[in-house]
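Below are structures written as structure tokens.
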Structure P
Amino acid sequence: MPALARSLRRGSSADSPEPSVDLDALKAELRQRLLEDKLGGLTDKDKFVTEGAAIAAYTNSREVTRFILLAAYHDAVEDADAPGLIKKGRPAVSPCLTYDGFRDDRNLTLEHIAPLAGSSDWDSAIYANRDLVHRIGNMVLVPTVANSSFSSRAWPYKRVLYQALGASSHADAEKILAAAAAAGIEFGDSTQEIVTKASFMPQLSAIGNRSDTWTNEFVEERSKRLLGLAWDELYAWLQ
């Protein structure tokens, strides 16, 4: 497949030209693969969002899930009208789908918001469908060092951690932890040190600003929002 080839086919003649990157040909090939029925026939955004929201993204492909999240996060900001969700912001406000963004430690680890194992701390409806916890709406990218701090904590604790990790300054993160401690939600020294040294991450701040319970309905809503943002970002590149 010349558009995607990285090297010559084994047995090619000696005078065969070496493959070279042709960006227009690559885009055309990828567009065609999206449209082919045998590969899913993703002819429009609605189909991509609807079908993608039902996939257990984490178990299907962690690499693809991370890539889709990076595309959704790219230049996204909190949606003040829909706590817990993000929306497209201005160009360069929060670049994620870049070489540096791909390698950035803030975006390296996939974390389940509602943990894998259900408990009385979480809405039991989330676990009525065993695949729901693996859907993209229940996934978030966090720094590697912070992942273990989330563990299987109850939603009120996780919510505070998301708020603190997503704070725009270290001072704001410390204020969030102090307010939580006053309300009886406290963390160990190692966890507090991690969150106060973290960098600004609007996608985490958005989750932390959701005051309502984390529900299966919201996982579906968030899945669709993230997939819609990812489609807009990626499909535009293919044109």
Structure Q
Amino acid sequence: MTDHDHRRVIAIDGPAAAGKSTVARCLADQLGIMLFDTGALYRAVTLAALRGDTDLADDTALAQLAIDSHIDLRPASVEDDRLADVILDGEDVTWEIRSPAVDANVSRVAAYPAVRDALLPVQRNIADGSEVVMVGRDIGTIVTPKAGTKIYLDASVEERARRRYQDLRKQGVDTDVLSVMEDLRERDDKDSSRATAPLRAADDAVRIVTDGQSVDEIVLSIERLVRERWGEAA
């Protein structure tokens, strides 16, 4: 692995709907630095596979799709609660990659070592020498193991289901909390049991349980930690 400088990377990991994206966006805004939601890359590849009828059991084809697809993340151009514009082969797919169909298949696609290998250099290069908040499930353990600040955000499955249900309803998706909770439990099992880059907290990560805490409280605690490690006054 090329020796990258990730000392000022803030790695935020955790299970689905734990509040990672919201916290990361507010933290990046507060610090005035870049936000990179790495999960968008895997979601974009999954969307491309579904659109092109790529066999989701063919890891070689999926890895090649990841290499061939032009995936870009840009600052949000629309004020609709998005973290960034996600562009797939020139098309804005920011919300399409959050669809139930992508939700149901992204863990499978992301579990393939070949796909992760194809996207790993992209993630590391973006982080190299940068002040950046990176969000995902294996940032602190695999993508940037030398990140200067590692956070693991967690929440009860009940709280996460409530949040995801509210998000889906805003998008006009007809579902119910129990179904969402079952989907999250299945997603947790897939993410934590996969052989490659399983979901887990890095040994040196600061674990934060978000139940009962406001976004502002969580962001403030992380900001203080970051500024302390960066040698800045909070």
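Of note:
- Ranked by distance in nm of label points 7 Å out along Cα→Cβ at positions 120 and 216, structures P, Q are led by Q, which has the greatest value.
- If relative contact order in percent (Cα under 8 Å, 6 or more apart) is computed and equals 25, the structure in P, Q: P
- Origin of the value 2.2, where distance in nm of label points 7 Å out along Cα→Cβ at positions 128 and 152 was derived from one of P, Q: P
- Structure responsible for 14.8, 42, with Rg and Dmax of the Cα atoms in Å, for residues 88-175 alone calculated and labels P, Q on offer: P
- Structure from which 0.50 was derived, FRET efficiency 1/(1 + (r/R0)^6) of positions 32 and 208 (r between Cβ atoms, R0 = 41 Å, to 0.05), options P, Q: P
- Source structure of the calculated read-out (FRET efficiency 1/(1 + (r/R0)^6) of positions 16 and 224 (r between Cβ atoms, R0 = 25 Å, to 0.05), 0.40) within P, Q: Q.
- Structure (P, Q) behind the derived value 2.3 of distance in nm of label points 7 Å out along Cα→Cβ at positions 48 and 144: Q
- Parent structure of the calculated result 27, given that percent of Cα pairs over 32 Å apart is the read-out and P, Q the choices: P
FYI, it's all coordinate maths here, none of it is from the lab. In this text the structure is predicted, and so the values were computed from the model without any measurement. Cβ atoms are built from the backbone, for glycine too; each structure is taken alone.
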